Structure 1
């Protein structure tokens, strides 16, 4: 869209794959077996894509089995930010964006770095929608 301006672009956080990285470090000496853990982490990060603009939210998951969600900002009814214990320590979290009616229902931005930035962006989007 011509009037669309990007507000944020991101992928799954490498920090959310901390367990795979630890497994890699512990097993890298075993004839390269640890590289499998590193490849799994890389594929998880590389196969996710998140985009937030002033018009829509775009989420894409998967490498072979692609799933794509697009939510127009007017459709957003609420959102939820969640961080577990390790998410708080390593600064990553999940964001659930809900829409009313028959749309996507709930869309998940899984394991994004610094979810408070996205929370502030979504707060600004909702404030602008409700002002109009």
Structure 2
């Protein structure tokens, strides 16, 4: 399996990894009032770290909507494999940093890492277009 496909696998697993952090924080916040039958009704009531952990979980799923097609299009067009690998690894590193900054409540850095990861995905499409 190629590095871009490994990165795609990691990006697909990241939402579950962030959720494994968010779920206990949610349970801790709500305690006995935790509603596992309709947990989405409690989402607007999440606070502080529990809210941010939930946010990074959702954002990591959203990131798949542009990263996955970019990886696949780059692969299908036989874009430069070394640049594809670099951009994919960059995306993963930036998304990890984004999540850490999200949890640490550092909005400017979070936004910076989000934007750079988005640009690395767009760069994959440009690389594919040039192939």
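Worth pointing out:
- At a computed -28500 (helix-only ellipticity at 222 nm (-39500 (n - 2.57) for each DSSP H run of 4 or more, over all residues; to 500)), which of 1, 2: 2
- Source structure (of 1, 2) for FRET efficiency 1/(1 + (r/R0)^6) of positions 7 and 47 (r between Cβ atoms, R0 = 35 Å, to 0.05), computed value 0.60: 2
- Given 22, 15, 10 for semi-axes √(5λ) of the Cα gyration tensor in Å, for residues 55-118 alone, calculated: source structure among 1, 2: 1
- Taking relative contact order in percent (Cα under 8 Å, 6 or more apart) as the criterion, the largest value within structures 1, 2 is that of 2.
We did not get these values from a lab; they are worked out from the coordinates using the rules stated. Everything numeric here is computed off the predicted structure, so don't read it as measured data. Cβ atoms are built from the backbone, for glycine too; each structure is taken alone.
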